[in-house]
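The structures considered in this document are given below.
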Structure 1
Amino acid sequence: MNIIKTSIEGLLVIEPKIFSDDRGYFFESWSKAAFEKEGLNLNFVQDNQSLSQKGVLRGLHFQNPPFEQGKLVRVISGAALDVAIDIRKNSATYGQHFSVVLNGDNKTSFWIPPGFAHGFITLEDDTIFTYKCTGVYNKESEGSIVWNDKDLNIDWGWDSPIVSDKDQDSPSFSDLKTNF
């Protein structure tokens, strides 16, 4: 497993070592020991999975403390552009985002620690997206940022994605209420 640090402190791209032969493939999708080598002692308490058609955009979501969540995300089949925005007020990269393409072929994972808003857009039909969470969902602590915020200027590669009413009505980044 190759763990790659990104330009934003805390975000990690994880490339697995894939062993393929005529029977199929095998890879390690999570390793506690590998993450501990990076100084991360994680306790995952919940796994989530979604199925989306091409052009579905989910996000940008986060949970405020004390119910913050770290997420280890991956695409099982299909493809998605995954985006994380730094919402840690005292961070040198506050308001900056990082994106990575996750798909069933590259089997890459993306670690998003607490203090980031997260979203993705599916690039193929029948995309199965999965994520391990370090905290459980808590409605009272949830927050969001509108996906097409002018200040964030995220290039989703899509003019008119399919977005829930809730996500479409999210506040702008300038109106962000975060406890990070």
Structure 2
Amino acid sequence: MNDYLKLAKSAVEEFVKQGRIIRPPKDISQNLLKEKSGVFVSVYNKGKLRGCIGTYLPTKDNIAEEIISSAISATQDPRFPPIKEEELPELRYEVYILEPPQSVKDISELDPQKYGILVKSLDFPFKSGLLLPGLEGIKSKEQQIFIACQKAGIDLNKEEIIIFKFGAKKYGE
């Protein structure tokens, strides 16, 4: 297990068992302590998503702190019941390190296997939805846009949107 996954796992286990937030270990890869990036952490139990939370832009001092924060938030993803201690041995993790989003001028620039997307409404109240790249079942650009809008509660028939794309490096078990 690499440092990205070890850190996510440690953060989840310490938080679920003890209610504590870990600090990045001193012996972790230096790039996790020196670099900044948006990060998403996905947690699975027996192949079923249990939580997926993150930020598309950095909000912490380094990637390690982003992973810890996102992993802990994923234990409390509002779409699912909170993760319980008895689930911990069954959990599997994925960590996505995101590249900065780039504005999309034409949907021909999109590729759901290569790029994640961020859609934002231009109408008040402003809403946004994000989909990571390479998600199972997403076969087309149009489907990717539709699902991201659906997640955000954006009605494509009534609201104008802007689209951003981003690459991501995925670390998974």
Structure 3
Amino acid sequence: MEISKLNKKIKLNRIQTLIMYFFIFAFLGWVMETLYSIYSLGYFTKRGFLYGPICPIYGFGALMLILFLAKYRNNNLKLFIYAAIIFSAFEYVVSYGLDALFAMHWWDYTNEFFNLNGRISIFYSFAWGIIAIIFINHVYPFLKKKINLILAKIPYIVQVSVLYLLCGVWMVDTVASFIRYLT
């Protein structure tokens, strides 16, 4: 069998696909944060922990939704409640971890109604529930379909090479960011 036919038949495995989704949603989270920042402040500000244009918290959040909460697609009430609780806990742990490691705050909800140590607030807990419903019922199925159409046109070796490159760049960016914030 010739190589071009072989490349078109092989698809990314489940782990590779999840890694790809991580990068896509981490980038889209960075775009969303950046656009919100431009809207609210009126100018560009660097968003997130890393040098590069990704916010890993959104990539991990998307993976948590896909892996653990997508099964509640037909039950919006459960999806809302579980997402609000899980993502509030996740946001709290990440905030606490970043504060413990670097003595810095990437977000602060101290002035928000019903907040817990400024790390989470009832408003954002509610927002995470709504976002989960929108993501699981609309965003993820739409993007999954479009991504699969695009991937069908890209040879497997290119897909895997891009994933390895992204992982390598992300690791270097993470180490460089840790060094920057620890010094």
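Side notes on the structure shown:
- Which entry (1, 2, 3) yields the derived value -8000 for helix-only ellipticity at 222 nm (-39500 (n - 2.57) for each DSSP H run of 4 or more, over all residues; to 500): 2
- Here Rg and Dmax of the Cα atoms in Å, for residues 28-83 alone was derived from just one of the structures 1, 2, 3, and that gives 13.8, 37; the source is 1.
- A value of 37, 19, 6 for semi-axes √(5λ) of the Cα gyration tensor in Å, for residues 100-163 alone, calculated from one of 1, 2, 3, originates in structure 3.
- Among 1, 2, 3, structure where P(r) over Cα pairs in 5 Å bins from 0, in percent as derived comes to 1, 9, 17, 19, 19, 15, 11, 6, 3, 0, 0: 2
The numbers here are math on the coordinates, done by the rules we state, and not lab data. Keep in mind the model is a prediction, meaning the values are calculated, not measured.
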